[in-house]
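I've put the structures underneath this note.
All of the numbers you see were taken from the coordinates with simple rules; none came from a lab. Quick caveat, the model's predicted, so the values are computed rather than measured. Cβ atoms are built from the backbone, for glycine too; each structure is taken alone.
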Structure 1
Amino acid sequence: MKSPSRSGVFQASTDERLEAFAESISFDSRLYRQDIRGSIAHAEMLSSVGLLTEKEFTLIRDTLVEIQSEIDEGQLPFRFELEDIHMHVEQALIDRIGDVGRKLHTARSRNDQVSTDIRMWVREALDGIDARLETLQRAFLSRCDGDFDVIVPAYTHLQRAQPVLASHYWLAYIEKLQRDRERIADCRRRVNQCSLGIAAVAGTTLPIDRQQTARQLDFEGVTANSLDTSSDRDFMLESAFVLATIASHLSGWAEEWILWSTVEYNFIKIPQQFCTGSSIMPQKVNPDTLELTRGKSARVMGNLQTLMLLVKNLPLAYNRDLQEDKPPLFDSFDTVSAMLDLAAPIVSGSVLQRESIESRLECGYLDATTLMEWMIKKGVPQRRAHHLVGAIVGDAMQQDVSLAELPLELLQSHAPEIDATVFESLGCKNSVAAFVSYGSTAPEQVRLQIDRWKTKLK
């Protein structure tokens, strides 16, 4: 069957190789619901401005509903010669109601049609990602009360740095995910503008009502420039960037917990439902889900790069290159959705290895900075205090003891300002209790943040 897009100007049939090369139905078929919804709204607008009769609109609407039902049930075959989902829907309509169906495309091009379809799809997909991010936030938050008293080492450069509450650590990921959600919300505003009515590139001479169509499709407004709209894929690039940022956050979390689950760290136990074994080593319990999360993040970042390269040299306005924007975008949404669906139960179901953590907590002199700041409060200049504490840590290393185990006399030999009260700040528990600044791991501050997030995520 000849595609409706090939008008009478063509005198030669399409080469079958081109049909296979140019088709997009294999991936844009997932837009069928958006396409049909957009077509119904468009037809209703055409009726309201007198370009369709009420009877014609009703016939088109009811038939489109039937076509959607057939696609839902897998009863409408897809054919390469019809190129894309838009032509499949339109041809099915024409096959059923003839010339009335041929009126649907009045004042519309596939350019504005596909732009509108993908905007509706992305809008819904962003909402789905946002809901999954909130679920993951709740998973981290659900751990905060039960793990509140656990102290873990915080790292910089993968070297032990300072002690923090485990709940402070969980809150850190909640904050990251919140920024992801804020980026989604901001991106969604630019996605949620209706393209219908710009037609191919210049608009139309027919008396359409773009605002009506936008309202029907729950858009916040209409795009302002037909030439820009025909070529605009900014909203897809921005969505891909947001997804890549989320993937980066998930990859960093996965890497951390992969390390934490090793015998060397032994900080956390991953639920076995999300692990696999070895084909040769019977003792292995591998954190494969986390490794795949780390690996699949590369695909999401690669998809962003693909989209950036796709549009970088395109002149105004529409070019067929833009057909290739959907596979990487769809893949990014699918991949990040799957990553988030697995992350939440892993976070909820993992168990902190408390005894293991505590047994080595004092290793690494995590309280050194607290000692330095204790000396600052005694009037010692920061740079001098930093040097002196470094020397004290050196002594502790030589003796293979913690700072709290050093005798007062040795401490005073480095800094006479030190007195016996210093021991109230040494050791990881004392060190954590000494914090006071907003946003720190101070127990009071952490409790305030937990309460804030409980209210926010109600």
Structure 2
Amino acid sequence: MAFYFCCTGDDKVFITFSGKIKNNNESIVKVTNYNSTLKQEIAIDSLGNFSGPVLIEKDGYYFFQIGRFYTTVRFEKGYNVDVSIDMDDFFKSISYSGEMKNINNYNVAKAQLRSKQVGNSKEYFVVPLSEFLPKIEKTRDTLFYLLQKSGLDKKDVAIEKKIIEYEYLQTYNNYKKFYTYHKKADPVLPADYFDPVINMDTDDDEIFRYSRAYRNLIIENYRLTSTSALKDNPNLSIIDFVSNKISSISSLDIKEQISSMLIKQMKVKNKNIENDYKRIMGLLTTKRMKDKLTQRYNSAKSTKTGLASVDFNYENYNGGMTSLKDLRGKLIYIDVWATWCGPCLIEMPDLSKLIKEYSGKNIEFVSISIDSKNNYDKWRKMVKEKDIGGIHLYDAEGLNSNFMKAFSVGLIPRFMMIDEQGKIITGTAPRPSSDNVRNFIDSYLEKPKVMKFTTS
């Protein structure tokens, strides 16, 4: 059993997370919680064993990562967790023992069953609605049956039942997104299709800690309700909408998640950025989110069009280091990517076409990888295999580098453009696959040069 420690207001406890990893080449286990306030690393020894304390503030599902593999684990105050894993078959091999084995092994079995039920996501989603709805209902019922046979106590059964319901609702909500992506056309949906998400309970503090699907749906609810409210009332600001929405919510975590959506308002084009910064700061409650807001605010102020860009100095795939200053005199189109980023890889064929089309013109295409050090070799291998052309650089600090922080790079791929003098054109350039990317590039390549004349 773990031991409780005296804290300020809330009970916190260290539990021990331990395990045995077969066929392992990694050195650490990374542990995080649902809101990333916990970030902990546990060393793995040469025999594949690890054991270390994890600070638990609230019971719920946490996350752990070994190399490129990432999964959930249930932690509760007062109970240690032990796991065995074979890295050659990570997800199928996970097995828990000790005090939390029942709930965690159920969670593994559930994930495996769900994966089997869904199968190929394209085949699962890209069907008429009349076929899709029975399919997701069957998946939900199958998971309910597994829960019924799990032998978990009443409290856990109640929580897990809610989780399954919200996973069902998330899948229901994602239908349009997946269908449109694969089919390149919108499905036919009834006008009230998204009402279950719009009308969902947005103040369940307990399930917020346990269900990633519920947390994602909170964001979807915000997106749908804010879009509708702003459309119906043109005089309503997004900050006013959020302020009104969170006033009826008691969960501090949910309030914070909804309020944090306003951080996106810290952008270069926002003419009211000073006032909005103060108002949003007043709605946020945690230092972590306030720091994020401030970073985005400072980034927006420092990355306006026409300002000198923050410099970088990254390892070049072909050897040596390359800085932004080294590229002065040419227009620079930057792609920020990583080997694990699916959307990044999707853009590569179009990026390769651009590079070939603009060969010999006054523009450099620079791809900056933010892969972790563990994926460094994978980055070099992929650059060689893809052979898309351009300049390939490696940012060892990833999103923590000054350049990435200056541009508030969070989601990738991210595309930027910097002019011949090293001044910012935009931190959000069109993607290589977009219809207007060539017109955008051409508009800066074809700008007439100002001739200076002097009299003798």
Structure 3
Amino acid sequence: MQRLNKIILTAVLLAPMACSSDNGKTGPDVKPVVPPVQKETGIEIGKVLPAWQKGEMDIHFINTTTGECAFLIMPDGTQMLIDAASSLISTNSNGSTTNTGIRSRWDPTKTGTRGSMLIANYLKKCMAWTGNGTIDYIVNTHLHNDHFGDCNSSLPVSGNSSTYRLNGIPEILDLFPVSKVVDRGWPSYDYPFDMQTLASNKAAVKNYVNAVKWHVENKGLKAELFKAGVTNQIVPRTSEYDVTVRNVAVNGEIWTGNGTDTKKTFPEKKDIVVANPAKIAGTDKCPAENICSCVMKVSYGNFDFFAGGDLQYNSRSNFPWKDAELPCAKAAGRVEVMKADHHGSEATNSPEALTILSPQVIVVNSWVDVHPRTSVMASMEKTLPAMDLFITNFCRGERPSGVDDKVTEAEASRVKGYDGNIVIRVVDGGKKYYVVTTTDSDGQMTVKNISGPYNSR
């Protein structure tokens, strides 16, 4: 009886400790209060992010202040780079949105540092973890400079060829062995028109194409057109883990959700009607570059990640098919994490699409002062009140006059993590994950905060 009493007493004493991590709450969507040191992963605030381990999946949203970039490490060490943020502009294309506020904390462009240089340094650290010296896949979601690399005469010419300069994906190709590049245009880059001669950023497009073609011809690089609907274009090196990359959409061809069947929604090239290819208007029967984005859903066990490039829905009143965001959301279904479509700009991340995707976490890869728009932030919070928002660069307080409203302290306080690299670490076979904000300007990946664990559904 004495032994039994001791066992009962021990159980009573341990019971509060067992539930202390989640304050006594239970359920799949409860986000526990995480201590400064996360024992399961070894992640500790104020310390360098622990190395990726086999069986984990990492998604690193790399903050360069010059666009969008994500590096994904699959559980078996397969590596995929999605875009390579390297815009050179100091103001947005409309001339009224600045980068001043968002770069006031840290602006590598003032030191002559290219976005792709920062990305390269970051990749070297991650690749030391995996022991994989090759980038298995580069996915260029679409042909905009903040995704694949700007180009002008000030940039250094490649040592491989005088036909291209170093910035963005061309620089990454020169610095690392790369197995395959997948994009929306290979090999002709002629939809919805000749992008190398008629696009507003034709010089940058030509630079990128020249780099890819040189590496195909001289380094054995494989280049492919992104194929909507399939799961066999981007695959892990091994079948050891339950990982699938579903190509959801490209150039308006969208997966139906049935096998590999797709539906073409955009006009054929012969039916394109556009007054000025360098400036596509909402009234043109022509898809803008953003909605041509390569769209993916990456799954590891129960965990799903939605990457929609620069999907948006503006001008759908003239042509319903210009809402490429909603049908892509319907095809993908519910996910745990999504990258905010088009940096959280206006006419993106519609309540209808967010309701279907129903992410627990949204990450905004921001690089100008109005990313994300205050109206979009408000809509996200209203549509998904339990969702946690993370922003790589967050311009708080006053924003450009006439472009956006002031971000209030209350709005800012609801953002879970910001001003740094945002890292998703998926563990336990995809059953749960953590979101970590790390420093960006010191190149050290020092942990600023930890959120989670979140339970995959």
ask   = If log10 I(q)/I(0) by the Debye sum over Cα atoms at q = 0.07, 0.08, 0.11 Å⁻¹ is computed to be -0.34, -0.44, -0.84, which of 1, 2, 3 is the source?
value = 3
request  = Out of 1, 2, 3, choose the structure whose coordinates give helix-only ellipticity at 222 nm (-39500 (n - 2.57) for each DSSP H run of 4 or more, over all residues; to 500) equal to -13000 when calculated.
outcome  = 2
ask   = For structures 1, 2, 3, which has the highest computed value of mean count of other Cβ atoms within 10 Å over residues 129-136?
value = 1
note = With mean count of other Cβ atoms within 10 Å over residues 81-88 computed for every candidate in 1, 2, 3, 18.4 is reproduced by structure 2
